[in-house]
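Once you scroll down, you'll see the structures, which are given as structure tokens.
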Structure P
Amino acid sequence: MKQADQDRIEKLVDLAAPISRVWRALTNHEEFGQWFRVRLDGPFKVGEMTTGNITYPGYEHVKWESMTEQMEHERLFAFSWPPRAIDPDTIYDEDAKVVVEFRLTPSEKGTCLTITETGFLQFPESKRLEVLRSNKQGWDIQAENVAAHVAR
């Protein structure tokens with residue numbers, strides 16, 4: 001796998017729901033928690049940290065820590081998380097982060113959601129492919145979860 005291919009995951013999901021419904025599922029911290037399986041301590045606010053606990057079976061020991069990077073109403077929601085969250089044994093720069101973006105555009109079905117996660121080149125080469133594989137599988141699951149959630 002080329003190094004450039006090791007820095008990002010991109011997933012397209014065509015959702016049978018209007019953009020306003022998908023936006024709420026992504027940016028309302030309680031709704032986000034329902035489909036993502038995380039209990040968040042408070043709402044997403046640009047420039048602020050959001051904390052909580054993962055509730056996904058087998059990952060309950062994992063703490064949630066994210067920085068809300070952008071919220072462009074019904075268009076773009078982005079947050080970042082520190083690589084040390086899943087790799088505490090490696091020392092990372094203070095400003096190291098992996099960025100997750102949710103972009104919403106209209107589609108014939110309702111909403112095209114593009115999920116992009118970037119920043120994997122920060123992980124040591126010995127761990128990078130495993131982190132990429134795990135996160136890609138995670139986004140496959142989360143795409144199904146958000147689709148089911150907005151279809152209710």
Structure Q
Amino acid sequence: MSEVNMDKATEVFDALVEMLDDRDWKYDKYEEKLMVKGTIKGDSLPVNFIVVVKPKNEVVQVLSIMPFYITEEKRVDAAIAVNVANYGLVEGSFDYDLSDGEIRFRMTATYRDGIPSDDVLERMILLTAFTSDQYNEKFFMISKGLMTVKQFIDKENE
């Protein structure tokens with residue numbers, strides 16, 4: 001990894017932390033990992049977010065991991081639901097680990113051509129939280145057998 005990449009990554013991380021501080025957001029900071037973690041109150045479940053600066057790829061990534069795992073017997077149903085959800089998204093996407101049932105929302109932006117503005121960083125976090133909040137209850141209901149894939153698809157097509 002070149003020194004230039006680390007310098008720029010540190011600059012992006014510092015800009016992220018400054019934006020969060022300016023907006024009085026509560027978060028945990030992990031400087032050695034160029035990462036912050038926080039929580040935003042969702043409508044149904046809390047939305048945890050992670051923002052990580054990745055020097056190797058020159059990207060900043062916002063992740064929101066669902067606060068539950070899909071049960072083994074519902075993992076295929078959840079895979080279909082995640083695919084349907086992704087098809088309708090304009091920005092970001094859900095990642096799904098079929099082996100353990102983890103679902104996470106991911107939004108990525110490059111900083112190769114410049115440091116993302118405060119507004120861009122904030123928007124990435126808020127859009128990640130909003131999208132996760134829109135889907136976390138539905139994915140949870142599928143996992144618990146309280147919603148079928150057909151019901152999920154019907155809701156997506158409303």
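Readers should treat all values here as calculations from the given coordinates under stated rules, not as data from a laboratory. Fair warning: this is a prediction, and the values are worked out from it, not measured in the lab. Cβ atoms are built from the backbone, for glycine too; each structure is taken alone.
Using the calculated result 6, 19, 20, 16, 13, 11, 8, 5, 2, 0 for P(r) over Cα pairs in 5 Å bins from 0, in percent, for residues 67-114 alone, pick out the matching structure from P, Q. Mind showing how you got there, number by number?
Details: P: 6, 19, 20, 16, 13, 11, 8, 5, 2, 0; Q: 5, 20, 27, 19, 13, 8, 5, 3, 1, 0.
The value was obtained from structure P.
So if we calculate mean projected area of the Cα convex hull in nm², for residues 43-90 alone for every structure here (P, Q), which label has the highest result?
Q
When distance in nm of label points 7 Å out along Cα→Cβ at positions 75 and 131 is computed for each of P, Q, which one produces 3.1?
P
Given a value of 2, 9, 18, 23, 22, 15, 8, 3, 1, 0 for P(r) over Cα pairs in 5 Å bins from 0, in percent, point me to the structure among P, Q it was derived from.
P
One of P, Q was used to compute helix-only ellipticity at 222 nm (-39500 (n - 2.57) for each DSSP H run of 4 or more, over all residues; to 500), and the answer was -14500. Which one was it? Can you show the working numbers first?
Numbers: P: -9500; Q: -14500.
Of the structures listed, the value fits Q.
Quick one: FRET efficiency 1/(1 + (r/R0)^6) of positions 99 and 123 (r between Cβ atoms, R0 = 30 Å, to 0.05) came out at 0.40 when computed from one of P, Q, so which one is it?
Q
Work out the source of 24 here, i.e. which of P, Q gives that when relative contact order in percent (Cα under 8 Å, 6 or more apart) is computed.
Q
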